[in-house]
Each structure stands twice: as structure tokens, then as C-alpha cells.
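K.L.:
Some structures to go through are shown next.
Every number in this text was worked out from the coordinates using simple rules, so none of it is lab data. Every value quoted in this text rests on a predicted model; they were computed, and no experiment measured them. Cβ atoms are built from the backbone, for glycine too; each structure is taken alone.
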Structure P
Amino acid sequence: MKKVVSVTEVPDEGLVSLLGKKVIVLCMNYIYTGDLEGVNDSRIALKNPSLVYETGAWSDKKFADAQKLPHTLYVQTAAIESFGETDKA
């Protein structure tokens, strides 16, 4: 049997490490992009957000269809499946 005998917390890992950066957030139903402005236990805040309706090829410089949203967007962390830094517009 294998057991974990010690746990090491790595500071500023995950979403926190992306604060202030442009991110892509793939959720259960939608894909969002924007500047990660805030993170807490239950939600993130995206400044200058867009809702991505169609990505197009991942190697493209721009999304095929990304619609700008008018205000800061809050996304529940429970809905997030994956996330990362992006340079796509």
C-alpha cells in the first residue's frame, strides 16, 4: 500500500500565480478569457472579460468568435475545469 506521509504547500501556485495575467478559463459550459484580477475560495474575477463562443484553431493568434463583456466577470471556481495563461485575443 502506498501512503502520502507529508504534504508540502507551494505558495503562489495555481490560479494565484496567474493574478494580473491574461488567462483562459475553460468551464463546464463556457470558455472565458480576460485579465485575472482576483481569486478567493469560491470565485475568480476577470477584468476585460470575453465569452469565447468559438476558439478556432488553438494555434491561431485570435479566437474565431470571442464577445467582449461590458463589466468585470465573476466565475465560480466550482465550474472551472481548467485554466492557464494565454496570449490569444
Structure Q
Amino acid sequence: MSKKKTEKQEPKVAREVRPKKEKAPTQELVVFAFRLPATDRDLIHRAAGPAKATKFVHAAALAAANSDSKAFEKLVAQAKANIR
């Protein structure tokens, strides 16, 4: 049932103010871009699998820069599995 206009309405209670959550400091990110032919781009997308090309290229570049042959071998295995 609805209240009649003649009845007194209860006053609204103010919402409790909560402190904002502090965010952890984030690392400053930069853009690293390079140009390549569309055929190379398509090959990278096939090798990386659906929606993983950026992470794949990022991991490959870091593995090469760090001389991490085990990580690079894992990426090659992943590419072989996806290209079949």
C-alpha cells in the first residue's frame, strides 16, 4: 500500500562515507612499436593463437633480450602447436 501525502515521511538517513581504497603504485608504461608486412603480422597471429599476439611478441622480445633460451623454446613449441 502506498503512503498518503498527509502521513509524515521518515527523514532520509545520510549514507556512511567510506574512505577511498588506495591503489597500488603502477609502473610507468611506454609504447614500443615497429612496422612489419601484413604477411608477417598474420603469421605472428597464427603462431600466437587467438587474441595472444601481443603477449607472444612481448615474451619473445624479452626472452631474446635476456638470452633466455628456455622461454624462447617454449614460445617456439607454442607456435608449432598453433600453426599445424
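K.L.:
-14500 is what came out when helix-only ellipticity at 222 nm (-39500 (n - 2.57) for each DSSP H run of 4 or more, over all residues; to 500) was calculated for one structure; which of P, Q is it?
P.N.:
Label of the originating structure: Q.
K.L.:
For distance in nm of label points 7 Å out along Cα→Cβ at positions 49 and 73, which structure out of P, Q has the highest calculated value?
P.N.:
Q
K.L.:
Computing Rg and Dmax of the Cα atoms in Å, for residues 17-56 alone gives 10.2, 32 for which of P, Q?
P.N.:
P
K.L.:
Here's a follow-up. Check the numbers for relative contact order in percent (Cα under 8 Å, 6 or more apart) across P, Q and tell me which is largest.
P.N.:
By relative contact order in percent (Cα under 8 Å, 6 or more apart), the leading structure of P, Q is P.
K.L.:
If distance in nm of label points 7 Å out along Cα→Cβ at positions 9 and 33 comes out at 3.4 when worked out from the coordinates, which of P, Q was used?
P.N.:
Only one of P, Q returns 3.4 for distance in nm of label points 7 Å out along Cα→Cβ at positions 9 and 33, namely P.
K.L.:
Just checking, which of P, Q has the largest value of FRET efficiency 1/(1 + (r/R0)^6) of positions 41 and 65 (r between Cβ atoms, R0 = 35 Å, to 0.05)?
P.N.:
Going through P, Q one by one, FRET efficiency 1/(1 + (r/R0)^6) of positions 41 and 65 (r between Cβ atoms, R0 = 35 Å, to 0.05) is largest in Q.
K.L.:
For the read-out P(r) over Cα pairs in 5 Å bins from 0, in percent, a value of 3, 10, 13, 13, 11, 7, 5, 4, 4, 4, 4, 5, 5, 6, 5, 1, 0 was computed from one structure; give its label from P, Q.
P.N.:
The correct label is Q.
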